[in-house]
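Presented below are the structures under discussion, each in the form of structure tokens.
We did not get these values from a lab; they are worked out from the coordinates using the rules stated. Everything quoted here is computed from the prediction, not taken from an experiment. Cβ atoms are built from the backbone, for glycine too; each structure is taken alone.
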Structure I
Amino acid sequence: MARRSLFPAALVAAALVTGAFLALPLISIFLRIPPGRLVDQLSSKVVTDAIVVSLKTTVLAQLLIVAFGTPTAYLLATRRFPGRSLAITLVELPLVLPPAVAGIGLLAALGRVGLLGSSLSALGIQLPFTQAAVVLAVAFVASPLYIRLAIAVFESVDPALIDASRTLGAGEARTFRRIALPLARGGLAAGAALAFARGLGEFGATIMFAGSFQGVTQTLSLAIYAQFDVQFDTALALGGLLVVVSATLLLLLKTRVPWKNFASISPFRFAPSASS
């Protein structure tokens, strides 16, 4: 009898330790300085510049991710072709790459002496250390979250509905627009929210490819790093802001997409489907 009661107690103890470990650093941000002072720090020039840069670049990156990621995901979800597993692995790879590798890769590809650097320079385009570089860095690290979830969402659409649409004479483009997209809308919104949250907190690839220039390329995450040794209260305020935004996005996500349904289309199902 005593042994039977030990296991539930061990589960509870492990859960309490895990919860405390995950919650304590987040709570400490808001306990470190009074709430009023924390809010006052958000009005500083450094913070407002970082907010503007982060919102502008993350929204632009999000538009690119959705515009190119949605058709890419639909193609990978609805087609079976040689190399499909490799293509899905390529989509997933930035999720597990160290951020520094993403940054150095973007420089090697798009920098002044990079693979496409001379071609871009000939067109008068300079990407590194500009806001465009921030957008590309954010899109690179955040797009896998959207695309992988979108693949799972499109795979979950009932094929009978797609076949019925085609049988009734609708073309593939119209079927995609009138059937697949409306049915996948909730899951695509969930993927977009995750990608937005990931992009808003991007640091490593951005600092290597775009640098950290206040009002130009310094995002919220980069501003935290820059203010860490200069004004710790400002760094705490920026950290608190990101915690609130991230928590709000997750709560909205779980409110709009029930957790049971969200789990069934999780972007972290890395293995391609058996039919691939």
Structure II
Amino acid sequence: MFVTLAVLWGMSFPAIRAGLESLPPLLFAALRYDVAGVLLLGFLVVRGARWRPRTREDVVAILVAATFLVAGNSLLFVGQQTVPSGVAAILYGLIPILTTGFAAVLLPVEPITARRVAGVVIGFVGVAVIAQPDPANLLAAEVVGTAFVVAAATSVAFGSVLLRTRSPTVGIAPMTSWAMIVGGVFLHGGSLAIGERPGDVAPSLAAVVAVVYLAVFASALAFVVYFTMLERLGPLEINLVSYAVPIVATAGGVAIFAESLTPGMVAGFLLIVSGFVVLKAEAISKELG
């Protein structure tokens, strides 16, 4: 299941790149979440699970997830217009690090410590190694694209911590399905606001396949696997998926788009993983002990 989830999520990065060749980014993201949300919600209804939000906390939690975990995640699609699949996936490895950092600031039970600060700093050094920004050309397409990908990771991490401050009665799976549906509506509004016109889009076969893959496999099916793993394993194992995903994404990018694997990517990946290890040293020692 771990390998399956890593493959499903890892191949989503090359799929996004394929779809972006003929679909504008926000509309592309909206279509992904439209289909995925409806499929996941339908799965829950068929299984007879409790799927209706019933309380104010349920609604607030869905709106938080829709805004930060879904709509905010669309910045990844914007960034991948200029950032290779493997690089984008590596940068997404910041999410567990950023989540810990936001939790230390926003949740009183997880105070700021020197070890947590060091882990976050090491992770961002990894980002700098990958981006290698030129101070004289900070608006270069790849640098801006990298910033969008990091912003997407930041949005997801921040939203994850905000959700921990809420007390919804609805389960994780139905909350996720509603968040994708509502977030998809937000994205359609954003798409129209920035001038993306659905009538002007002529999606290629690759784009259609990408939307289907992202919605059915990388979202609906992947979340079923994720929720099953979450019930059986702890959060440490789930976080480790974030570091298997870039390996799959990079391999897919190299095989499909002839993307290159550079020493900077490898070094940045190792630094981000090191930051995670520093942050989770206690949990890792307990697991190994």
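By the measure distance in nm of label points 7 Å out along Cα→Cβ at positions 19 and 203, tell me the structure among I, II with the highest figure.
When distance in nm of label points 7 Å out along Cα→Cβ at positions 19 and 203 is computed for each of I, II, structure I gives the biggest number.
Quick check: 42 is what I get for relative contact order in percent (Cα under 8 Å, 6 or more apart), calculated from one of I, II. Which structure matches?
For relative contact order in percent (Cα under 8 Å, 6 or more apart), the value 42 is produced by structure II.
Computing P(r) over Cα pairs in 10 Å bins from 0, in percent gives 6, 23, 28, 23, 14, 5, 1, 0 for which of I, II?
Label of the source structure: I.
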